Structure P
Amino acid sequence: MLEIIAVGDHYQTVDPEQGLENLKAAAAEVCRERFRRIDRFTQLALVGSARCVENTELESGVGLYIGSRFASLGNTTSVHEKMVSAGVVPKPASFINTLSNSAGYFVARNLRLSGRNLFVSRGDASIVAALQLAAMDVATGAVSQALVGSVDEAVLPLAHHRFRLGLEPDTDMGEGSHWLLVAPEGSANSLATITDMITLQDEAALADWLDGLDPTTAYRVSLSPWTRQKMASTCLKSRQMLTDFEPGLAAYPGHATGAIIRYLEGDDDQPLLVIAADTDGRFHVIMVRPAPASA
């Protein structure tokens, strides 16, 4: 189990007419120094991570774990387009920014972290993979706390991006950088406890796991639009103790983490189940239980 002791993020629903938000000012506001030649994915990571810990004193030995479906997709797409269509060799900074862990370097530098720094990708369930890695390191004492984030940027044109993500045409699109600071079970100042981080082979295994829940307890459930497309409607609707939690987010791979933060920002006292699919047909579940209200 992990205690969530701080959260923070950046999110936007992408307006097809307005395009993508310029993040330079937001990044400059939270960065200790001026980082040159960073891409938009790194800007997202810097903004979300800094907002998560802005009012928190970090312990020494904090680990950093980033999950993303595609990482620096905008920069990578641009680099490949120039190489293939124009035969242009990418600039060194552009090439370096295509590497998945490049953003982790800048986040660690900005927050002065010197512990473990890992990147993982698992479809819409990348946050589950990142939390599982963090939980193992916290349990073994390899890190004292873990800063865990999911970062997913939108890329124009949106029609191409929807196709890339396997979403229906005209689906509302978003992007986000969502972060959780987690600590060992029993840590002070807990906002909520992550009690389960489960990987299930297929929807039948998910149904079996859901059947093992306490039927007398009411649970809230959040699914990303893509995960909902992959799931038969009867898997959830036939279980009356489950009710939808709607976080008000558009479609993007980081939806699961955004839902957790929106849940913690509300006053819901029922446990939250976040269910996310990956690209191999598996389903992943995070259960979040809010901290008891103070007397």
Structure Q
Amino acid sequence: MQHLKDIFAGYPCLALTNGLLTLHVMQNAGPRIIGLQAAEGPNLMAEVPLAGEQPNEFIPRGGQRLWHAPEDLRRTYIADNEPVSFAFNAESVLVTQNIEKETGIQKSMEISMPTGRAEVRVKYGLQNHNLWPVTFAAWPIAQMRMGGFAILPQSARATGLLPNRRLVIWPYTDIQSENIVLGNRYIFVQARYQGEQKAKIGWLNDRGWMGYYLDNTLIIKQARFEPQGQYVDMGCNMECYCDRRFLEMETLSPLTSVQPGGTLEYEEKWLVFSNLNVSMSEESIEEVIRDLNIE
């Protein structure tokens, strides 16, 4: 994996590449991956223009960030506008923020890109610098560029007389919107919301992945599902949010009690497949994931 400093989306960044994918990691805010490109293609992640925010406010910006759940206005939307530190080794780079003064939590991302594969591995860290235990969950969020559609896999477990699916709807979501398509095996969310429209869906995803299709490119985010884990938001380990600016692919770890000095670690794998022709139908998705050996 090669790295160099450059400017991307108007920000000083560290560019990481393995020849198949290029990531841009912000230097003066974060930790945040602001860009994801297949070969030399366009940024697949959203780039959100600044809109008068102040240095002490949380700024959306776009890209991939790390929060800790459950969501709370007093701790979730803490500004991450200070420079981050980088530590390099032969196979990865560790990006670390300063300790959050408001929470005593320190966020980090360890990023690696295997040679010869369009794949990214991100190991997230939430270190507790308080003098007391803190219970929270890791909550990585990827803001994707508008124009595509999200793929939310539903459980295929045979449970007999017992339920096998859990779907959670946020109150501002119009479930009858044409941008939400409910299927038996997949739910689709089209990233074409306008004005003040927005939607959020969460679900218990025992299949361990979610996807986004844009510009003939399929991005898969994989994260381990813990069957015995306690998940926030009525038991969601994956969530999808969309408004007029971006579509968010969100995964969550189980709630974990972290002792003073301890670190909650959580890992995602991203797979990027280019030059695909995928339609927004369950049959098309089934064929693609079978051909790509996603499950």
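Descriptive notes on the structure:
- Taking Rg/Rh (Cα atoms, Kirkwood Rh), for residues 142-229 alone as the criterion, the largest value within structures P, Q is that of P.
- Identity of the structure behind -9500 (criterion: helix-only ellipticity at 222 nm (-39500 (n - 2.57) for each DSSP H run of 4 or more, over all residues; to 500), calculated), options P, Q: P
- Of the structures P, Q, the one that 19.9 was derived from, the read-out being mean count of other Cβ atoms within 10 Å over residues 150-157: Q
- Structures P, Q, by relative contact order in percent (Cα under 8 Å, 6 or more apart): label with the highest value: P
- Test item: Cα extents along the principal axes in Å, for residues 46-221 alone calculated as 60, 42, 26, pick one of P, Q: P
- Computed 14.4 for mean count of other Cβ atoms within 10 Å over residues 22-29 - originating structure among P, Q: P
Values quoted throughout were computed directly from the atomic coordinates according to the rules given, and no laboratory measurement underlies them. Here the structure is a predicted model, which means the values were calculated and not measured. Cβ atoms are built from the backbone, for glycine too; each structure is taken alone.
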